[in-house]
Structure 1
Amino acid sequence: MHVHETFLVATTAAEAGRRLTDEAIYHRGAEHIGAHNADVHITQQEDAFNVEATFALPTTGMPSAAARLAGPTLTVRLTQHWESATAEGSRTSSVNITAPGTPVTGNGTLSLRPTGPDSCQLELDADITAAVPLFGPSIEKAAAPALVETIRAIAQEIGTPA
């Protein structure tokens, strides 16, 4: 299932990029979607950085096939590899989301681009795949909103002054 969303952020791209290196952003983003036990690690090399976040997401409200597959909670691993910013502040990242122990994966890109003097956008373009005969499409439909809401929560956090 293909997912494409654009989130407007009320800060400069440079400031948003700086905030994306703050582990607290990902902890608050996880809380925003009802996840718990977030474990976040950010490594930086000059202006580029990597984010590895793992959190537990309750399966209540998910389709029964997904809940049966995962149990009461679904462990989600989110990985981002952000490139260095361009002169105007744009940067891109590969994004990978997995649910270890399940056949669900998501792969795509995140792009951070300036849209004005004090605003930018975070754009998600990804494909969600659930390799489960018969139930794959319904699991993909359940997983896609979780990915979108995770990125939306992060976008809201980076647009909120600390």
Structure 2
Amino acid sequence: MIHDVPKRIFLPFDEKQELLLNKQLRSLNALGCDYFYYLVSDQTSKSKSYRFCTHEDWMAFYYEEKLIENDPLKRIVEKSNISVLPWNQASFMNKHEKQTMSGRSAFGLYNGVSIVSKFNNKNYIFVLATEHRDHDLARYLLLEKNYELKKLMHGCIASFEG
């Protein structure tokens, strides 16, 4: 499950994979996506996790301030076992969860979507967000640009499985 990921050491993608991810990122930027987080979590006995993120400053703050412990997006995805969560559909259980979302906003991350896909005993977690408050990125990607989103996800998974 996703909850065990923070205890792991994240391994870097190799140079070829990172180049492919950066190539995928260009197509995301054209769709209005400014933030891309991609995590591959191996569920086998190897228990390895690989992470790519466009905003490492946010990730450092997220872990240093222990926002991971009060993240409503993480809680909802883990507890409900859903595969797609538009951020504007997330509810807060307490003020700490609201602070986590405020932290995202302080780093310019608005209107995002979290997607979990399971394949070959691995969880593939995609988190996409925009720096534009008025751009409903989740609706846009899921309803209007679904083909492009699926193509991106397939490309990321194929680059890892390849």
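Quick notes on this one:
- Source structure (of 1, 2) for relative contact order in percent (Cα under 8 Å, 6 or more apart), computed value 30: 1
- Among candidates 1, 2, the computation of helix-only ellipticity at 222 nm (-39500 (n - 2.57) for each DSSP H run of 4 or more, over all residues; to 500) that gave -9000 used structure 1.
- Label whose coordinates, when distance in nm of label points 7 Å out along Cα→Cβ at positions 102 and 126 is calculated, return 1.2 (choices 1, 2): 1
- Test item: Cα extents along the principal axes in Å, for residues 30-109 alone calculated as 48, 22, 20, pick one of 1, 2: 1
- Which entry (1, 2) yields the derived value 13.6 for mean count of other Cβ atoms within 10 Å over residues 14-21: 2
- Answer label among 1, 2 for the case where P(r) over Cα pairs in 10 Å bins from 0, in percent, calculated from the coordinates, equals 10, 41, 39, 9, 0: 2
No lab work stands behind these numbers, since they all come straight from the coordinates. This one's a predicted model, so the numbers in the text were calculated from it and none came from an experiment. Cβ atoms are built from the backbone, for glycine too; each structure is taken alone.
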